[in-house]
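Please treat every number below as a calculation from the coordinates, not as lab data. If you're wondering where the values come from, they're calculated on a predicted model, not measured in any experiment. Cβ atoms are built from the backbone, for glycine too; each structure is taken alone.
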Structure I
Amino acid sequence: MKQWMMIWALLGCTPAFAFEFPQVTDHWLREAPPNARMLAAYAKVTNTSTETLTLTGAFAPDFGMVEIHKTIEVDGVLRMREQPALALPADGEISMQPGGLHIMLMMPERSFKVGDEARICLIYADKDGNEHVQHLDFPVLKK
């Protein structure tokens with residue numbers, strides 16, 4: 001490790017090129033019946049940096065598959081469409097809520113009840129295409 005990087009680390013400082021994760025608030029996972037094969041999670045993701053980021057996906061250790069979905073109406077029927085990438089402009093936000101954008105959690109490996117937490121990891125790409133993973137614990141709520 002270069003000497004100046006060691007000094008930064010020892011002082012607890014963050015170099016100017018460090019990645020600034022978005023602020024995630026109001027994050028929660030909807031309680032579902034024990035046999036449910038799909039659950040939904042919601043959050044407000046705010047980019048407090050001066051750089052545009054892209055939310056490129058998510059994963060969760062307790063689920064076989066995770067996708068970001070958007071609920072849309074097609075010919076009078078509500079359908080979900082995977083969103084492979086969502087732009088998150090500088091000082092912008094993405095609001096995931098029931099009936100709109102959400103994190104679709106499929107094939108749960110265990111059941112979740114109110115009071116539990118589920119680890120969900122959001123994946124972002126910076127302006128250079130580098131990926132960064134943010135690990136979050138989503139509380140399970142009955143809403």
Structure II
Amino acid sequence: MVDILTDIVIKRPREQVAAYAANPDHAPDWYVNIDSAEWRTPKPLALGSQIAFKAQFLGRELAYVYEIVEYVPGEKLVMRTAQGPFPMETTYTWESVDGQSTRMSLRNRGNPKGFSMLFAPFMALMMRKANKKDLEKIKTILEQHQQQV
């Protein structure tokens with residue numbers, strides 16, 4: 001089992017951070033490894049929504065579809081895929097630190113299967129590094145550019 005939890009404090013109100021992060025259209029802007037996000041179901045984001053992502057990880061191109069399995073706007077988003085050799089669940093949570101700051105947590109959990117099991121410890125290390133970069137990038141976008149959502 002791979003279970004990575006990272007978090008960061010962003011100097012923006014929780015509603016703004018959550019609205020930006022929960023919008024799959026923004027994922028290629030702040031996820032270092034995601035190249036594209038394509039809606040498979042109609043907008044807006046809701047339980048059962050499906051989004052197809054294309055990404056680069058460890059020199060490989062990945063294509064996968066996430067389904068939204070839990071969504072509490074402004075508080076929590078959980079998406080899951082059961083496809084491929086590494087079924088994954090990604091969770092975002094947002095907590096107000098004060099009126100102008102938000103703690104955003106990013107958690108990735110998965111059970112590698114087959115050949116991927118051998119690389120799970122290495123993959124966990126690389127995922128932790130990628131998650132940290134992703135959170136630093138969303139922080140930069142939202143703080144320095146005062147991105148409107």
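Set I, II, criterion mean count of other Cβ atoms within 10 Å over residues 31-38: the highest-scoring structure is II.
From which structure (I, II) was mean projected area of the Cα convex hull in nm² calculated, if the value obtained is 8.2? The structure behind it is II. Assign the value 32, calculated as relative contact order in percent (Cα under 8 Å, 6 or more apart), to the correct structure from I, II. Corresponding structure: II. Thinking of I, II, which structure, once helix-only ellipticity at 222 nm (-39500 (n - 2.57) for each DSSP H run of 4 or more, over all residues; to 500) is computed, gives back -8000? It was calculated from structure II.
When you work out distance in nm of label points 7 Å out along Cα→Cβ at positions 47 and 111 for each of the structures I, II, which one comes out largest? When distance in nm of label points 7 Å out along Cα→Cβ at positions 47 and 111 is calculated for I, II, structure I comes out on top. If FRET efficiency 1/(1 + (r/R0)^6) of positions 23 and 79 (r between Cβ atoms, R0 = 30 Å, to 0.05) is computed to be 1.00, which of I, II is the source? Going label by label, the one that fits is II.
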